[in-house]
Structure P
């Protein structure tokens with residue numbers, strides 16, 4: 001089932017999201033440039049999409065179970 005595949009894919013990613021955001025927030029602009037990250041906020045928003053997808057997946061699973 002697609003839901004299970006997506007859940008497996010996001011499983012570890014969602015745990016790493018907060019670590020990545022913390023990492024980005026503790027770096028200076030010079031350090032971020034050295035990592036070739038030009039847009040810290042855009043990068044953080046991309047990372048947060050993982051959390052959004054996880055939440056949507058959880059909601060979808062609940063609705064499927066309720067059916």
Structure Q
């Protein structure tokens with residue numbers, strides 16, 4: 001996953017998978033060769049809620065990956 005971590009709209013999540021980034025309501029998490037993508041649609045004023053929700057969903061999904 002390529003991302004410009006210096007982009008102010010990109011949030012890097014340090015404790016999720018090998019690499020995890022959140023931008024535009026979408027969280028992408030790479031674990032090994034697997035990429036999990038969680039998309040949410042929230043008003044721009046609710047991005048903190050979207051980030052928290054996508055992280056929670058990703059953590060549940062990652063626990064269930066083989």
**Complete:** Computing P(r) over Cα pairs in 5 Å bins from 0, in percent, for residues 8-47 alone for each of P, Q, the value 6, 24, 30, 20, 11, 7, 2, 0 comes from structure P
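A value of 13.4 was computed for Kirkwood radius over Cα pairs in Å; which of P, Q is the source structure?
Computed on structure P.
Starting from the value -8500: which structure in P, Q was helix-only ellipticity at 222 nm (-39500 (n - 2.57) for each DSSP H run of 4 or more, over all residues; to 500) calculated from?
Answer by label: Q.
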**Message:** Taking relative contact order in percent (Cα under 8 Å, 6 or more apart) as the criterion, which structure among P, Q has the greatest value?
**Reply:** P
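Computed from the coordinates by the stated procedures, all read-outs in this text should not be read as laboratory data. Quick caveat, the model's predicted, so the values are computed rather than measured.
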